[in-house]
1. Could you figure out which one of 1, 2 the value 1.00 for FRET efficiency 1/(1 + (r/R0)^6) of positions 89 and 177 (r between Cβ atoms, R0 = 35 Å, to 0.05) was computed from?
2. Tell me which of 1, 2 gives -6000 when you compute helix-only ellipticity at 222 nm (-39500 (n - 2.57) for each DSSP H run of 4 or more, over all residues; to 500).
3. When you work out FRET efficiency 1/(1 + (r/R0)^6) of positions 73 and 153 (r between Cβ atoms, R0 = 25 Å, to 0.05) for each of the structures 1, 2, which one comes out largest?
4. Quick check on the output: 33, 31, 23 is Cα extents along the principal axes in Å, for residues 25-128 alone, derived from one of 1, 2. Which one produced it?
5. When you work out relative contact order in percent (Cα under 8 Å, 6 or more apart) for each of the structures 1, 2, which one comes out largest?
6. With distance in nm of label points 7 Å out along Cα→Cβ at positions 65 and 137 computed per structure, which member of 1, 2 shows the largest figure?
Structure 1
Amino acid sequence: MTDREHWQERHALRPERTAPSAFVERHVAHLAARAKGARALDVACGSGRHTLLLLELGFRAVAFDHASAACRRLAAEDKRVRTVVADADALPFRAATFALIVQTRFLDRRIVPDLLRLLEPGGALLIETFLVAQHETTGHPRREFCLEPGELERLCRGAGCAVHVLECCEGVVGAGRQATHLAAIALCKV
């Protein structure tokens, strides 16, 4: 089974929607105060936990995923959501389209420059994804989809666009069986 087939099948089964990331929630709440009605993109939206948060806070949300089942579910649940089904390495949006981009628990290093290109000047990018320690501890996700320590900030700073880092952190989030090794960054495009 390919990765694409795996995710399509998983979303067709309608997985339980988890709570939004505390990191994303904190930053989005702060940004929403000055960006009501602005366009926001949820990359690899999955079950839509962040898309729905964006809508609740007044953003015009676009949910993006290669799994059409995920996008269909979101569109059926909330008519305000615009969904786009495509591969992340072919982001079908014009430059300077979004005030906010959120990407969690997904990693394609090649698209970081594209994500920054899609931001309006002053727009914010929030990324939170797995560290290699997560793979070493649990075997999931595959190692190539995990970041080395310090890699996320290097990727963002080396993406060919001036950025101002608001917060960058790495470590274990949660406890017990829910403990997850994550790297997170919040930055603004200068």
Structure 2
Amino acid sequence: MYPHVDSELLANIKTKQIAQYVTYYNHNRKQRSHNIFLASEAINNHVVFPGETFSFNQVVGERTEEKGYLPAPEIVKGELIEGIGGGICQVSSTLYNAVDKIGVQMIERYSHSKHVPYVPKGRDATVSWYGPDFSFKNTLNQPLLIRSKTKEGKMIVEVYSSDILEYKIKSVPKASEDYLQDELEVNE
């Protein structure tokens, strides 16, 4: 087991940004935006040590009203319904695309039953407390620091590590913000 994260470790692993992925959302949809913010905050500054597995559901926890999550559209069995925490799959999908660039081992990842517009087709990672999870194993030789934030309709995940990290960057298709103008936008 690794010791808790201290300032010395953080100073060492936040020196080099090794990956970033940005997705876009309509920030005027307040409840969905709020859920995205909460899930983003939950994974922000999380450190994944070599050999350790990151589980989105474990790190974010159950999405409940008591934790501040709000009802917003989500996809269940191909249908758009209202659900507590709707929108958080944009956070897990943004994280998936960021860490996929650096070649970690994907343990568990599922696509939605319906295409979501915020990532290219097949590049999503749906999550549900009693269902699918998104998890990956850090197979690299250094700890990874996940930095996550929302800003004016952007969901941003950056991955940092030590400057002695050994890795190869993988090409991942970018997300498009074109769908924001589409009246038929799917919210989750």
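What follows draws every value from the coordinates through simple rules; no lab data is involved. Note that the coordinates shown come from a computational prediction; the quantities given were computed from them, not determined experimentally. Cβ atoms are built from the backbone, for glycine too; each structure is taken alone.
1. On the way: 1: 0.60; 2: 1.00.
Traced to structure 2.
2. Numbers: 1: -8500; 2: -6000.
The correct label is 2.
3. Working: 1: 0.15; 2: 0.95.
Answer by largest value of FRET efficiency 1/(1 + (r/R0)^6) of positions 73 and 153 (r between Cβ atoms, R0 = 25 Å, to 0.05): 2.
4. Working: 1: 33, 31, 23; 2: 37, 30, 23.
The read-out comes from structure 1.
5. Ranking 1, 2 on relative contact order in percent (Cα under 8 Å, 6 or more apart), first place is 2.
6. 2
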